[in-house]
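These are the structures, in C-alpha cells.
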Structure P
Amino acid sequence: MRIVSLFIVLVVAGFVAGTVGAQPAFDASRDLVARLAAAVRAPCAYPGDTFRQMAGRLGPDVGLIHQQGLRDRAEPIGWQRTFALKPYGMIEVTRLAPPDARGHISAELQLAAGDRLLPVLSVLAGLDCTVIEARRLVYDGRGQLDRMIVLDAELEPTGASSPLNPPVPDAEAPDPGGIRIAVVDTGVNYLLPPIAAALARDSQGRALGYDYWDLDPYPFDSDTRRSAFYPMHQGTRTASVIVAEAPKARIVPYRFPFPDLGLMADLVRDADAAGARIVVISYAAAAEGDWDAFIEAAEARPNLLIIAAAGPGGRNLDVTAEPPATLVLPNVIVVTAADKRGRLLGNANYGPRSVHLAVAAEDVAVIDFSGQRGLGSGTGIAAARLAAYAARLLAANPDWTMTRLREGLLKAGRPPVGEPARTRHGVVVD
C-alpha cells in the first residue's frame, strides 16, 4: 500500500495551526499515516491479537483507550478498538462481520486540535484487509469542515472531491417574492439550480437562512452525527418537495443546532425576522428540557405556523413524549405519514392526542443531495407536503391569520378507512 503524498495534506489548513498552536513535524505526519495503514492491515496480519498486542504493533507511544464487542441482538458481529497516539490524537479500528451481510474493516484517524478531536482520514477495507476506499477531510482556518477528498486503494487522490461548506451562489435575478417557508433540517444543497432558484433573498440578493450547527451563513446539507466521512443528507429532499408542490414559495433554509438546541430560540427569531410565515421542522427529537427556549420564542410569535414531523420509530407519542413533535402550542401542527390510501406508514410515530394529522407521504417525488430524482417517504416528507399546501392556501388567501390557516389545514383531515384513528384530526390523502 503506497502512502506517498498523503502525509503532506494531512496538515489540514496548517494542521488547524491557529487552534492547535503548533503543527507536527513533516516526518510525524508521515508516521501518522503509516500507523493508520498498519491499523487496517493488523486484523488480517495478526488475527489473534489482543487489544494490548495490537496497540504494541502500532508503536511504543500508543495507549489503550477503549474496546468493545459489537453485537446484533445477542450475536457477536465484531469489535471496535480505540488507541491514543500521544500527543497527536487517536486511531479507532472497527471490524464488522455480520453473518448475513458483507463485513468490513475501517480505521479512522482523529487529530487533536486544542480541546477537540478532528476526524482527518478514514480507510475502509474488506474483511481480507484489502483497501476499498479512503477519504480525507480538509478544514478551514476556523476548524470547520471545508472539503472531502476521495482516495483510492493506494491512498492516492482519485480526483473526486466534494465541498462541505461552500458559499451560497449569488442570485441571477431578484427575489420574485412569495410565501416564505423556513425549512429546519440538515440544510440544503444550494449548489443545485432548482434549490438555488427557490431560495428567499434580501434586497441585495443575499440568501436568507443560517447554519446553526456551524454558526455560519452557509446551511449546506450535511448530517455528520454518525460519521464526518460519510455524512447523511436529508434537508435537500425535504426542501425539494416544497419546491415542487409550492413553486411560488421561497425557501429559508436552516441547519439545526445539533450541538446546542438552546439555539432553536434564536432560529425561530431569525425565521420571523426573515419574513417566514411557515416553519417546518423535520429532524429527530431531543430531550424535552432542551426545548424550553424554543417554546418561549414560538409562543411569542403567533404569526408563525410551525409544522413539526412526528418522526420515525412507530411509537405512540401519547405515551412517549418526543419534542418537538409533542410540544403543545396553539401555532403548532404535528404531522405523521400515511400511504396513498391513508393508512399509517409502519415506521411512523403517531398519537391520537399528540399528533394532529397524517399526510400521504409514500413514494413522493424528491431531488436528493446529488441532484438525482427519486422517491421519498416518511414524516419529514409529510411535514414538507403540508407546508407546501399551507403556502398555497396563504397565497390564495393573503388576509388569513395563522389561526385561520391552521384551522383550514386541520379541517382537511378525514377519518382513516379500515383502521382505528391514530391522529387527532385524521388523514389528508390528497
Structure Q
Amino acid sequence: MSEKIQSLRGMPDILPADAPLWQHLEDTAAAVLRRYGYARISTPILESTALFTRSIGAATDIVEKEMYTFADRHEESISMRPEGTASVVRAMLQHGLLQTPGQKVWYQGPMFRYERPQRGRMRQFHQIGAEVFGLAGPDIDAELIAMSARLWSELGILGQLRLELNSLGSPAERRQYRSQLHDWLAQHRDSLDEDSQRRLDTNPMRILDSKNPAMQALIEAAPKLSAALGDDSRRHFEQLTGMLDAMGIAWQHNQRLVRGLDYYTHTVFEWVTDDLGAQGTVCAGGRYDGLVALHGGPEVPGVGFAMGEERLVELLGQQQRDFGQRPDIYLIIADPQLQAEALALNERLRDALPGRIVLSNLAGGSLRAQFKRADRSQAQIALVLGSQEWAAGEITVKWLRSERAQTSVSLAQLADWLQQNMPNN
C-alpha cells in the first residue's frame, strides 16, 4: 500500500465544517467593501522577486527570512507573494489604472511566508485587503478605518478589538528618526537581544516592535518618533484623529507602532485583540505615498489595509453562533424507480425558488433511513415522492422543524405553495 501523502507543514486545509465561517467572513467583507465603492482585483500568486524586495525592503524579515523564492527554468528569480499591496501597485501601473484620483480596489486570496507555524500564523495564510490611490488627505485614511470598524460591527466582533494608531511622518522625517534611533540603540548594544542586534544596522525601527519582556524598559526609554515629526505630519495626524473622534471611533496612540514594511509613511494603524494570544493583530495598514513612484510610476499617494482571515475566523468561532448553511428542502424518494423524476423535480424547484437550498436523497435506503438523513441535514421540510403520490400528481410535505401537520400538495402547485408557506431565509 502506498504511503499517504500529507499536506505541507504550515499549509492547512480548510475543511467543510469550517467553510461556513470563512464564507460568512468573505461575504460580509465583500458586501461592506462594495458599499464603499471598492472594485475587486485579483493578482497572480507568483511575481518577480524584485517586486517585493523593492516594495517591502531588502532588510525586512519578510525578504531576509520568510519569502518562498526560487529560480524558474529561465533562471529568473520569482517569489510567491508574501503580501498583497506590492502586487496591486504593479497591476495598477501595468494596466494604466492610476489616471483618475480615488481609485478603490480590494483583493482576497492566499499569501505565503516561510516561518515557524503557530496559532494564528501559518506559512500559507489568507488576507482580504483594500487599497486606495490618488488621495493624499487624512479623510480617506479616516474613511478606510471607519469601513473596517463597520465590518467588525457587522461581524459582531467590534467589542473584541481596539484601534492603535501612529504616524511615521514623511520619508525624510522617518530617515532622520531612524538615524537618531540607531545612534541611541547603539549606545545600548549590550542590552539588546540577539534579534535586535541583528536588526540594529538594517532596520532599527523594528526593534520597537520587540515583544521580549527584557527589552521593554529599554524600548520605553528610546527616543519617540513623534518628536521628529514636522508641522505637516502632525497636522495630518491631528486631523485624522479628529475625524475618528467625530465618527465615534475609539483609538489609542501607540508610538511604538512602526509596521514591518519599509513603504509606510504618515498614518499606520492596527486593529488588535487580546483574545488570540500572541498573534493579536487582525488587521493592519497605513499610508504608502511613495510606493507607486518607487515602481517607476508617477507620484501617486496610496493608503490601504490587509486583514488576516485565519485570525478573524478564529474570533468568529468564539461566538458560539451557527454559521452553517442548512437546507430548506430535502426530497425523499420512496420509490427507487422515480429517481429521474425526483431529480427533475428538484431542478424545477431550484428554478422557481432561487436562493433556497434543495437537497435530494441520492444514497438509497429505506424510508426510515431517508427520514433520518433528512432530519440530520437540518432541513425545514421533507418532501416524500412515492409511486402513489406520483400517480395522483401529488407530493407529501412533512415539516421537520415545527409541529405543523403533514399535508399533500399538487405537484403542479408545489413551487407556489412552498413560496407562500415556507419561512423567509
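Given a computed value of -10500 for helix-only ellipticity at 222 nm (-39500 (n - 2.57) for each DSSP H run of 4 or more, over all residues; to 500), which structure among P, Q does it belong to?
Numbers: P: -7000; Q: -10500.
Among P, Q, the structure yielding -10500 for helix-only ellipticity at 222 nm (-39500 (n - 2.57) for each DSSP H run of 4 or more, over all residues; to 500) is Q.
Comparing relative contact order in percent (Cα under 8 Å, 6 or more apart) across structures P, Q, the highest figure is found for Q.
When P(r) over Cα pairs in 10 Å bins from 0, in percent is computed across structures P, Q, the figure 4, 20, 26, 22, 17, 9, 2, 0 traces back to P.
Structures P, Q were compared on distance in nm of label points 7 Å out along Cα→Cβ at positions 207 and 223, and the highest value belongs to P.
Every read-out reported here was derived from the displayed coordinates using simple, explicitly stated rules and does not represent laboratory data. Bear in mind that the values here come from a model prediction, so they are computed numbers and not experimental data. Cβ atoms are built from the backbone, for glycine too; each structure is taken alone.
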